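Every number in this text was worked out from the coordinates using simple rules, so none of it is lab data. The structure displayed is predicted, hence computed values, not measured ones.
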Structure 1
Amino acid sequence: MLSVGIISGLIAMLCWGIGDFLLAVTVRKIGQLKAMFWGNIIGVVPILLIVIYFFNQLFITINEFLILLGGGAIMLVATLSFYKAYEIGEVSVVTPIATSASLVTVLLAVLLLGEQLTFLNIISIIIISIGIVLVSTDFRKLKHMHTVKGVKEAVITMILWGVHIFIIKILSGTMNLVNISVFSFLVINSYLMLYPLVKKVPIKLKELKKDRIYLIFIANSFLFLIAWVAFNYGIKHDLVSLVAPVSSLSPAITVILALIFYKEKLVLNQKLGILTVLIGLFLISL
């Protein structure tokens, strides 16, 4: 039987994978910073519905809020670094590095929280991590690694994403699922929404009408919210060392969607990566 953490991780994986693909669609249509602004403006809607429904249950201490503010700043830097890596580097090299953030989280959880993993858990996580690298990378380009741009930015993203996930795990010990989901989402959303305005990016309402892009933003906002709630539920009720690696399989979903809708072709190592991921998921569920 799959554990609560694994199921939560799979839900987050699916929603984040589809969401990232839709995000790529919006970025191609109106640009990165504009997509960041509109995506987070519309992304407020579903979380506000939750705020209204659970209003009497919402509570956060000053210390928790300050920690979330710090975590939000970390996520902003990580997101900007990720975009920069995509802008100047090869996606096939940048993606596996950045999405290895779960490895940073696992290391912090084992070292600082004393989480214990079985031998099979360790082997499964290693297999899944190898699968992520295989499915996200075109090995034909790795021989040029010494000249590849964006690697530094991708490493920064990996570290900061991993640290942020660990921070959320710490807060899950004192905050319930509703509070940590609502407040962390609002803080991160505010950072990502305000940054384009600070950078004085020209924003026009008519941009949302282009190819009915507002429908993509609406769908994306709900997908990311579901993923975030599922992820927080998983790490609150199970080991973050298990939930984080499974949820980080979302690039595999994105690759599959790109293959279907953009007619992109998978090289041999990516096909092997998908198989490796499936084997890892099977072993981790035993």
Structure 2
Amino acid sequence: MKKDKLLLVCFVVLALAVYFSLNHSTYKSPKTPIEGQEYYVQVTKTDGSVESIELEEYVIGVVAGEMPASFEKEALKAQAVATRTFVLSRDLVVDTTTSSQVYLDIETMKSNWGSQFDEYYHKIKAAVNETKSLVLTYQGDYISALFFSTSNGKTENNEDYFNSVPVAYLRSVDSHWDLTISDKIYQQKEFSISELKNIFNVTSLSFSIINYKDSGRVDSVNVSGTVYTGREIREKLGLSSNDFEILENGDSYIFSTTGFGHGVGMSQYGAQGMALEGYLYNQILEHYYSGVEITKLD
């Protein structure tokens, strides 16, 4: 009898282990909840301090910091789902810079929006509430829900900017909406020849674009005999994007860019353009992230 009871206990323990293994393998485990909250985010601030913020409250702060509050609600909802997914893909540990996601607290929102605070805050809160707990997954895992401001008419394959292995859901797609609605689409930046010589550490200066990526962005550039990627040129010169033209202008060079940001994932102005045409948030997300599913947190 004792042997039978022992076998039964072992069987129950094994069954429970298998159950939890199968049902909790889809998502990365959240941090231990505090004060009864199911999910919270560890946010490292610019002063080095760490604040624990409830997930949905955090999403409100990021949507406020990353997308214009004047945008259509469906665009804000798409941003909310991308934001929630992004932080969960980072194991709920982020900072407040563009290397993670920009988060605004209530006081900063009030300062930024002034008399429009109530209107904008409730608009963003509604967008977050209407997508509560929704995340983007690919083959059962959270996606890396990258986003940026403005495309050049197409988004970029992840490997063409980040020099990484191709990711199935971060493919180049059409984003023509940006070309007509974004105030950041065309930018110019001028540098003197002496500035550029110092930046590239050369005594004589010449530029020649070697080739372009399929998206139209610059792939590589010959600068006085040294080859740089378009991304390296963008980062060295602080350009808005790596879709640029170079024009010699007397004793200076003018770099004219199209688009704003790295170009991978969801274009925020593209999302706004789609929303203005009547697309819903899920259609926006499924356009920019190829083959993903919108699912709800357990």
Structure 3
Amino acid sequence: MLRARFPLGGPLDLRLTLGPLRHGPRDPCVVLARRQAWRATVTAEGAATVHLRVEGDGGAPSLAATAWGPGAAAALAAVPALVGETDDRRGFRPEAHPVVADLARRLAGLRVPRSGAVVEALVPVVLAQKVTAGEAVRAYGALVGRLGEPAPGPAGAQGLRVPPSPARLAETPSWAFHPWGVERRRAETIVRACRVAHRLEEAATRSPAEAAARLTTVAGVGPWTAAKVAFAALGDADAVCTGDFHLPHDVCWALAGEPRGDDARMLALLAPFAGHRARVQRLVVAGAGHAPRYGPRLAPRSLAGI
């Protein structure tokens, strides 16, 4: 077990900041609260569990971090970037829109995280391609339950699990994903990505454009997937997400009062926030509510019994 304490340069809400790293309320790898968080991860040195706790209020808050496992030292070293201490807000002008200004004020503890774990972020995003959120969450939980391992330290005894390593996923045949509700297309995308995991992890050292190009060299990884990974793993505050089913509606509703929108309209509304468009999308999702929903919802499928 290793411990460290980090000064914080401003308010930090762990639930809001690390929310993009959690996949559903019962994510087996991440547990979040406003001032505390547990996260199990795989580092280059091995598995690790990190517990984070925000301490102090007012002018001098700090973050207490405790880590367990062979990857504990690496996980602790990554904590400042993970919680957005490296998040560069220069050029962000929330006053350009009154709704964004209000969201930025109310959600002052929301930062852009940078986990640095590219493939770890990629796997659950691929599972979320073209399915309902419930299907994606169940598939990820089943995958981690079958191929992951108990997290190091006391949280492992409470059910926290380490996501499977890229090496483990790379050797998993596509048909093994079927009982988890994952068809061949998404399964093969995950396997292909994990077979070149070392190349994908290098995206963390590249410019945003180079990182996106590196991610999309994998067949089955398009702009939507790359943007979600770039935001959570690479801390790219401008990794604007297009091609999403709900997001254009939510952004257009929040910023223009329009219950329906498309990517073109959303991008036009986000243009004043160039460099921070993904940050604004995240603020809208976290604090503005959803656009009105019309018509029946997409029915979840059950592939496991086919």
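I have 18.6, 55 for Rg and Dmax of the Cα atoms in Å, for residues 88-231 alone, calculated from one of the structures 1, 2, 3. Which structure is it?
Details: 1: 18.6, 55; 2: 20.3, 58; 3: 17.4, 51.
Answer by label: 1.
Quick check on the output: 51 is percent of Cα pairs over 27 Å apart, derived from one of 1, 2, 3. Which one produced it?
On the way: 1: 39; 2: 51; 3: 42.
Source structure for this number: 2.
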